[in-house]
Every structure is written in C-alpha cells, then in structure tokens.
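As structure tokens, here come the structures.
Read-outs throughout are calculated quantities, based only on the coordinates presented, and are distinct from any laboratory measurement. Since this is a predicted model, take the numbers as computed values, not measurements. Cβ atoms are built from the backbone, for glycine too; each structure is taken alone.
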Structure 1
Amino acid sequence: MDMNTFKQEVIIYSKKIGIDKIGFASATTFTELRSRLIRQQELNYQSGFEEPDIEKRVRPELIFDKPQSIISIALAYPSKLKNAPQSKKGERRGIFCRASWGTDYHAVLRKKLQLLEDFITDKAPGAISKSMVDTGELSDRAVAERAGVGWSAKNSMIITPEFGSYVYLGDLITNLPFEPDQPMEDQCGTCNKCVDVCPTGALVQGGQLNAKRCIAFLTQTKGFLPDEFRTKIGNRLYGCDTCQTVCPKNKGIDFHLHEEMEPDPELAKPLLKPLLTISNRDFKETYGHVSGSWRGKKPIQRNAILALAHFKDVTALPLLVKVMKEDPRPVIRGTAAWAVGKIGRHEAVSVLEEARMKETDEEVLEEIEKGLQFTLETQ
C-alpha cells in the first residue's frame, strides 16, 4: 500500500464525514510533555481528573501494541449564542461554558473517530486502531500540537489558524506508518492577555496552568468551594471561557458547522432558581445530553446558589432559606446559608440563627457563621 496515497484518501474522507481538521503525528515518546507533567506533579498543579500514570500519557506503546502513528482530529464549535436570553432582576441566569453547548462533544467525536477507524480498517484490513477523546491516557493537546493541527498557546489550549481555540480534539492511534505532519510555530508572540485576566490566577505563566485554581475545574468539584473563589466564579455554572474570549486569535471566530453542537439558549443560560430544586430525573432528562452534566446536579446547584449570591438576588431569599433548612446535602445547605448572609438582608439574621440552633453538621455550622458575619457587616 502506498501510504502517501492512503493518507490523502483518509484526509478526503475525514472532510466528507465532517471532521474540520486532521493531522498526523509519530507515535514516539512525548519527551517534552513528560518533563512538563513531572513539574506539574511536583507543584501539585494537577486537577486529579487526568490519567495518573505519567508514562502512559507520554508513551503510546504502553497503551497500544506497536503504534506507528497517531491521527489527531479537530471539530469546530460555536462561540456565540444565538437568541441568548437575558438575565434580569428576579430572573437571574447562569451560564454553561461553550464546551458544554449542544450534545456532549465526547459522543460527537467518538462517532467521527469510529467512522474514520472503520474507513481505515476497510481500506487496510490489517490495520488496528484505538481512539480516545479527552478521557484517554494521551494528551489530546500534545498530539494535536505534534500533528500540526494548531499550536499550544499560553492559555494551555490548542489554537488553530482557522477556528481559533474553539475546537474539540480527538485521537486515533494506529499501527499504520502514516507520514507525520509538521508542527506549527507558536503564534502567541508577546501577547499575554489570557494570563493577565485569568480570574483566579490559574494561568501561572504562558503555557503553565495550576488546574486546582482554574474555574473550569472548580465548577466541577462537589465539595464546598473555597472562600477565595466564591466571588470569582460569577454566574458560571460549568466551565470558564475567559482565556478564550480575550484571545485576539479568537476575535470574530464563530463557526456553526455541526447541528448537534448547536446550543439550546435556555440550557446554555438557564434560570438559576429552578435549578435549586430540580429533581434527579428532571436534571438527567434536561441536561443529561450535555457535557456539563457529567458530575451530576450537585456541583451545578452549588454554583447556582453562588451565582444568586453574586447577583444579590433578593427574590431568591425564600428559596435559599428553604434549601438551607431542608436540603439533605450539607454542601448545598451550607452554601445556601452562606448565600443568605451574602445577600445581606436584615431578616437573614433570624433565619440564620434559627438554622444554627437546629444544624448538627460542623461544616454547615461554619457556613452559617460566615452568613451571620455578612449580615453584621451590612447593618
């Protein structure tokens, strides 16, 4: 088989099935990535969601028998929400990041990768492949960088010349020796906007991210959000796009190429108050198809409470008090108590003191005390 000819056939087919960009990389060890990952581990900058075995992340042969090359694919997603509902007094709204608009991108990319794998196997019967999207052992961004799909930017994302950083990435390891493409030169230059405006200082420096401070990570945690971040997440329910929206390379970028990625405005910017009492069944039926639902409703509800406090939404007080008194989950009760105090109405004192008398959970009691402290500060 002429591999150069076959490579062109794969590229043509990829366009036919709606893959927006494709690149080919060698399957040799990602030596530079190993050094970065070791340093991240030493600094305790990892989120904990990653594959813990660094060697599996940098040595394809540990997860695939005799790999010869890796195919990287990219699908562009929308950056602008059409007919976005407005957040207004009494009807405040939260926001899901762009990566959670439309159908879960993991499912969308897996379908594309399966079609690509089937095509390759059909044309080359001896071919063996393994695909992964986001949750695999390899670093999708490191593969995309090596494959020339884009460059690894200061915001720790892959930026493509065509679609900016608004792309989903997927990989296909194969035992076929495709000719690798050339990596792309870094085009960030002296621009440092993403580092300068990161709300929590998670971007320590260009290309280095402390994931534990990143809002995209923090909104996915299930416990009490540390105090220092509660006023920084704003009305974000899941994820954060700040380092993308300020990037000059993303200016004017907005592609609507895939119907399944089109967001429902009411789901991308939902009303906050209904989220506080949504049932597990309704949450799954309404949000189960979006990537932002993967951790369940608890983080979303906690973040919705923080968003109501961010807006100082007085109309939410009765509901927040009810949640504080009745919700069986300490994190939700405690966060609601904090929010009741943060909104800062005088009537909050009595309800917080009443809650303090009945509460038995130590962490919730701490949050009630914080709430009471807020009410004293506003009197």
Structure 2
Amino acid sequence: MSNLRTTAIEGTDDKGLDAHLIVDRGTFRLDIELTAAPGDVVALLGPNGAGKTTALRALAGLVHLTDGHLRLDGAELDRTPPESRPVGVVFQDYLLFPHLTALDNVGFGPRCQGATKAESRAIAAEWLDRMGLAEHAGAKPRRLSGGQAQRVAVARALATRPRLLLLDEPLAALDARTRLDVRAQLRRHLAEFEAVAVLVTHDPLDAMVLADRLVVIEQGTIVQEGTPADIARHPRTDYIAQLVGLNLYKGRADGHTVTLDTGPLITTTEDLQGEVFVAFPPSAVTLFRDRPTGASARNLWHCEVAGLETHGDQIRADLTGELPLAADLTTPAAAELDLHQGASVWATVKATQTHSYPA
C-alpha cells in the first residue's frame, strides 16, 4: 500500500461519513441522510434541481447547514471552514491553476498542509506516476488533453490524503472515447481509496460502474437508495425507470394480474397481492400495424406513435394510447412497419419479460 495513505482520525470508533444535511434556500429544502463507511463510493443521482450539488457543497462546507449534522470519522465538521476539512474535491471543469505545471498543481495541496517544496513535489510525482502522467509533470493545463487534465485534477484531490472525496460530474466534460478511458482509471483508483467517496453524476453508466451504492434524490429528498443492481431491477419512480431504461407502472396485483392505476391490465409471471410496481425494458415490446391474431404474448395494447428517435443503434418509439410506453426496434423493422408520428400500432409484451415487485 502506498505511503500516501492515511488512517482514520485517531481516538474514534466512528469511521466514515455520518451526515444529516438540511439546507433551506427559499422555496427549496434539502433534507437527506447520508452514511458511508471507509472505502464506500456513494453516487448521488437525480434530475436537475433535485439537490445533488447543494448536498455536495454542504459536505464541502461551501453551503452552511440550516440544521442537521455532519460527522466525518467521528469529528464534527458542521462549523469547520472548508479549507480546514479533510475533504478533496474534483470539479467537472477541472479548475487547475493555469500558471502552474501538472506537478505543482498536484503538489499545491500538500504544500498548503505544511509539506516542504521538495516533499510536496515528491508526493505529486508519485501521484502523477500512478495516474500514468509522469511524462506530463512539466506541462501546464493548456498543453494537456481533457482526459489528462481530469486525471491531474483527481491526483490533486487525492494528494491531500482526504477522508472524504467529492466528485462533481467528473467525466461530464470529456468526449465519449476519453470518458471511457478515464472512467476505467477512476474506477481503479476509487477501488483503492480507503476513505469515503461521494460522486454526483447525471450519467447512469458512470454511477453503475463507479459506485457501490446509489442514492437517488428528487425535490430535496431521498426517493430510493441501494446497490446499482437492486435499483436497476427495482426502480420506484419514473425518473429512475427512465435512468435505467425501463417502462415502469404502479398498480394492484391479484395473483398474476396487475390492474394499473391508469386502468389497463398487465399479466406477469410473479404471483403477488396488493400494491406493486411492474417494469419491462423497451426491447421487450413487439409492435404490429394490425391487431395480431396468433401472437403468444399475454399483454396487448392499442397505441399511437407519439415520436421516434435514434437510441444507440436502434429506434425508440414513444407510444401513447391504452398504455403509454417506450419500444425499441431496429431501423429495418421501423421502416417495414412504416412507423411515423401518429401511426396506429399494437404493442405486445410477453408475461415472462415483465417483472413485478411490491410497491
């Protein structure tokens, strides 16, 4: 293990993050609880305006708590100024010092913590080497690519040996190819990180790849939290369903039949009673222009095409009618069906391709 590692604050059995963040900002109120053990990576997800950035800024000390508490390794940080908190931050736009080399950017934090110039440069050199950037130590930010600049920003945050690492949309400014490479490297470094990391992102793939646990925030409150696999399989709001690419409905189950709140019925394989969610992927939907007579699917709805858009290498049809839903099909299939806005279609989904679970 690298000698750049640090242990938790001495003299406390309360390791990790224990926070109840309450922030009142006029018409908006953030009220969430976050706990994480050392080594955990927690991703905050949510639509614009949900409160993710406010939560991150509160953890960093850039926004004051109206109420609640913030403890890190047992130490109260509520009234600790930002510069005195053992917190590292990686910003979306890097925010590297333009007049400093990569080496001096990374060494800036240790220098502020009291390290000598030689010590800080040695720490910075080790981190740049770990990031695969040793040959760019003398380069200033304008000479670095986006991916290289972001890796320097990560090294700068980690060089201060933080007990809490905050990552604010760290990959958002990167192009697709660079994002793939930096995501893989970031995942490796987070796996080695022995303190708590909190990631804010809009990208479900970033969250699924980088985080151990997802916390979904909507309108300032937590609406769901759990492992990436659990949330992907059991979404509980429309936002989460869209995030993980599922059609989601709520209704009342009586055995294998679910009567949706909006009226239609869905047949499922699960035998449940009471309030449930039903989910299925757009790829499970088969479309026909005429009502099918020999289809084996138990679920059949008459719909209308409200819109079409390219979705990866497929076409996604937005359907309204008996059951609003999204359907994915290949470009040749869409052409063969002569799909266009306003077209009348029949949608089928096999019961075996649905998934229902208690609400």
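Below, the figures for the structure above:
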| item | result |
| --- | --- |
| FRET efficiency 1/(1 + (r/R0)^6) of positions 63 and 95 (r between Cβ atoms, R0 = 25 Å, to 0.05) - highest-scoring structure of 1, 2 | 2 |
| For 1.3 (distance in nm of label points 7 Å out along Cα→Cβ at positions 111 and 127, calculated) the corresponding structure among 1, 2 | 2 |
| Read-out semi-axes √(5λ) of the Cα gyration tensor in Å, computed value 44, 21, 19, structure in 1, 2 | 1 |
| Answer label among 1, 2 for the case where relative contact order in percent (Cα under 8 Å, 6 or more apart), calculated from the coordinates, equals 20 | 1 |
| Distance in nm of label points 7 Å out along Cα→Cβ at positions 31 and 335 - structure with the largest value, from 1, 2 | 2 |
| Winner on distance in nm of label points 7 Å out along Cα→Cβ at positions 23 and 255 once structures 1, 2 are ranked, highest first | 2 |
| With Kirkwood radius over Cα pairs in Å, for residues 79-182 alone derived as 16.2, matching label from 1, 2 | 1 |
| For helix-only ellipticity at 222 nm (-39500 (n - 2.57) for each DSSP H run of 4 or more, over all residues; to 500) computed as -12000, the structure of 1, 2 it came from | 1 |
| Of the structures 1, 2, the one that 6.5 was derived from, the read-out being distance in nm of label points 7 Å out along Cα→Cβ at positions 119 and 287 | 2 |
